[in-house]
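Next come the structures, one after another.
Just so it is clear, none of the values below were taken in a lab; they were calculated from the coordinates. The model shown is predicted, which means the values in this text are computed figures rather than measured ones. Cβ atoms are built from the backbone, for glycine too; each structure is taken alone.
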Structure I
Amino acid sequence: MALDGRTMSAEVIIIGAGAAGVFAAAVLAQEAPMLRVLVLEKGSRPLAKVRISGGGRCNLTHQCDDIREFVKNYPRGSAEMIGPFHRFGPAETVEWFEQHGVPLITLADGCLFPRSDTSEDVIRALLMACDRGCIEIRTGSEVASIQRLAEGFQLAMVDGRRAECGSVVVTTGGGSFVDGLMHTIEPCVPALFAFNSSDRELAELAGLVVSDVRVSALGFKADGDLLITHRGVSGPAVLRLSSFAARKLAEEHYRFDMKINWLPDQSESQIIQTLEHVRKTSPRKQIGSWSPVGIASRLWKVLVTRAGLDVQMEWGHCSQQSIRQVVMQIHGFTLNVTGQSTHREEFVTCGGIRLSEVNFKTMESRVIPDLYFAGEVLDLDALTGGFNLQAAWTTGYLVAQSLANNKK
């Protein structure tokens with residue numbers, strides 16, 4: 001695939017040997033085996049993020065019974081991905097990998113992993129599929145710029161080499177070449193992270209997991225479990241809120257007040273009724289001795305204190321106004337967030353090519369013909385659980401199908 005020692009040539013060049021780029025190449029190897037495809041990767045190994053995803057186990061996708069429910073896990077790109085997921089979604093992903101020697105197992109939470117429990121089997125299957133076509137993967141090859149020619153493209157590499165092709169597929173963001181593609185780039189900010197807080201009372205409860213809470217901030221809300229940490233709060237509810245509110249939180253420099261509803265499934269009137277019943281039937285019991293509404297004892301004491309009550313006060317001495325103050329803490333606990341902290345699985349950001357500038361039937365640019373996008377270069381991201389990898393498989397597949405049809 002070389003014209004001379006300094007210039008490479010191929011019919012298709014894919015920038016980025018991540019999940020989307022390599023999957024596009026693997027599908028092209030099957031659909032158009034004679035098509036010359038060059039994959040350029042600036043790192044030293046292909047599929048680096050796939051190798052470490054899911055703690056090295058690789059959460060390939062997520063079980064799906066309804067695509068419209070599935071896309072609710074995508075803060076950005078949910079509407080655009082409905083059609084693509086119907087063409088190549090979780091079911092097709094499972095079928096593809098199992099046909100290529102990677103049997104999968106579905107966990108109780110819906111996440112799908114290789115039965116072998118290692119990402120190496122996923123990588124092996126993808127690279128073996130590429131070997132069946134005219135695919136070359138070149139590592140240590142960083143693209144500096146892309147120039148549109150009268151026919152095709154010319155790519156300049158950081159090391160001075162050049163590459164020429166008829167079609168370009170961009171699957172990786174962060175390079176300066178993306179800025180020169182005449183496309184609108186949405187700003188990149190973190191999309192999955194925990195919250196820091198200087199609330200010392202809550203920090204004393206570090207390690208406590210509270211199930212099924214509702215958190216809200218800046219007009220966004222999310223439900224799920226919440227983990228109290230030494231630094232603040234984390235867990236599914238917080239990660240979900242950080243993802244959907246990513247850009248707004250960045251605008252606020254990650255300093256804002258978050259409300260926590262510890263019992264969203266119970267109305268204020270239900271909780272008041274329960275507490276008033278305790279006041280009448282157990283007047284001699286101390287308020288802080290146990291929680292009548294099923295909240296963990298340590299957390300309950302914090303809520304009672306925040307309501308301005310003495311945990312040793314007896315229920316019989318608790319006024320109706322005091323009960324309402326406790327309920328306010330249960331349904332509207334205010335946590336002052338002072339920053340973000342890294343979640344152990346965080347390598348997701350939002351931002352990239354504006355979605356309205358891409359044809360989601362083919363993944364071709366609406367601005368520049370023969371330029372395609374897939375994977376993380378797009379302003380498309382999801383929650384943890386296999387959803388981000390599914391977006392990579394799907395967009396990579398659509399690119400490959402479009403290119404294969406065009407080259408026939």
Structure II
Amino acid sequence: MSGKKRVIIIGAGLSGLGAGIFLRKHSADFLILEKESEPGGLCRSKKHGGFTFDYDGHLLHFRSGRGFNIVNGLLEGELIRFRRDASVSFRGLDVPYPFQANLYALPDKVRLECVRGLKERDRSLRPADFSAWIQSRFGSGIARHFMLPYNRKFWRYPLNRMTSDWTGSFVPVPSDKKMLSGAARGIEEPLGYNSSFWYPSQGGIDILPRRMADACGNILYGRRVSGIDRERRVVRTAGGEEFVYDNLISTMPLPDFGSICSGLPGKVRKCFRSLRWNSLVVFNLGFSGRPRLGRHWIYFPGKEVPFFRVGFPHNFSACAAPRGRGSLYAEVSYAPGRKPDMKRLRREVLRGLHTAGILGGKSRICAEDVLDLQYAYPVYDRAYAASRKRIIAWLRGGDVLLCGRYGGWNYFSMEDAILDGMSAAERTVKDV
């Protein structure tokens with residue numbers, strides 16, 4: 001081994017690859033251990049019968065010039081920019097997204113209730129939880145008709161036990177003036193972090209991690225990490241290999257990390273056990289004919305369908321479906337330990353797609369890929385911040401850095417994940 005510090009990275013998803021690219025640029029001694037046979041983590045694509053399915057809806061949103069320049073440089077100008085075309089399905093109506101800025105599209109009675117709620121809410125109160133935050137920001141009408149039912153369906157966790165720390169740019173909060181104006185005629189101004197997005201012109205989203213993997217190298221595939229000895233600074237794989245490190249960067253899901261890391265103090269172990277999340281079933285479907293709607297995605301707050309969102313890859317990628325055919329992904333969340341009956345859920349999803357008018361009576365399913373994702377979104381409950389802080393501090397004492405959506409246990413975009421990995425790698429370089 002050279003005189004340089006040895007950095008081991010667990011996971012070749014976007015964060016791990018971002019860390020690897022940074023370390024290679026700085027001529028560091030590093031190695032990435034990836035359990036799968038290819039890079040990308042959940043940012044991967046599959047091909048079925050001429051259709052290209054991403055593991056879930058993976059679209060690129062950029063809030064920084066640095067993030068855009070990194071990705072655009074890797075894809076050599078192959079990114080296409082789209083202006084978001086999304087809506088909310090409400091009682092059979094197609095309401096432009098965001099709901100709170102387009103109240104004009106609602107039935108008169110509902111619209112008046114939403115406007116009244118906006119005017120009557122008490123904005124002086126400091127919301128103690130996410131449910132109260134919704135009420136304080138949007139009023140009782142918008143809360144009742146969209147925000148509360150949608151978020152219950154999405155998170156599968158009591159909203160009054162969550163905080164609003166994650167909302168940031170993910171939940172658009174227009175000014176009162178804009179929301180009231182939207183009750184009259186809608187707002188043309190783009191709102192929200194996803195008001196525009198980018199997607200590769202060729203292939204699926206997996207072109208990005210593949211290019212990143214080429215750029216960083218030093219990846220060992222088929223290495224599932226099964227043990228971490230923080231005191232000895234050793235990573236063990238299921239195949240019996242051991243890798244010694246000076247710095248460890250982990251992007252593996254934080255609950256999994258806690259289950260294989262030895263020597264956890266009782267209080268730290270308790271913090272790991274307090275972590276909460278939701279899980280996700282994704283139905284990727286290719287079908288004959290094209291749906292009438294040209295939307296990129298649609299939100300579904302109502303109980304009449306099991307999914308909370310449906311996206312249409314063929315509307316932003318010519319490679320997603322053969323000519324004259326369509327593709328979609330329907331997302332259904334569930335609480336850990338409450339996995340739905342998959343056969344029954346499939347029937348309900350297909351019935352819901354017909355009920356929503358997305359699949360017509362003559363539509364025929366040509367390709368299908370169903371994914372059950374154990375970790376979807378980390379839940380920001382009341383214990384989240386303190387538990388995460390204690391975990392990070394204890395691991396940092398052993399030169400272990402966490403990063404990424406699941407490794408760092410954050411609600412992250414793809415850009416966030418890449419930059420977080422690079423930031424973690426930068427800290428190891430500064431430690432030299």
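When distance in nm of label points 7 Å out along Cα→Cβ at positions 253 and 373 is computed for each of I, II, the one that comes out at 3.0 is I. Figure out for me which of the structures I, II the number 51, 21, 17 belongs to, where semi-axes √(5λ) of the Cα gyration tensor in Å was derived from the coordinates. This figure was derived from I.
Matching task: 0.20 is the computed value of FRET efficiency 1/(1 + (r/R0)^6) of positions 261 and 389 (r between Cβ atoms, R0 = 25 Å, to 0.05). Pick the structure from I, II. The structure behind it is I. Quick check on the output: 0.00 is FRET efficiency 1/(1 + (r/R0)^6) of positions 133 and 301 (r between Cβ atoms, R0 = 30 Å, to 0.05), derived from one of I, II. Which one produced it? Traced to structure I.
When Cα Rg over 2.2 N^0.38 Å, for residues 109-236 alone is computed for each of I, II, the one that comes out at 1.60 is II.
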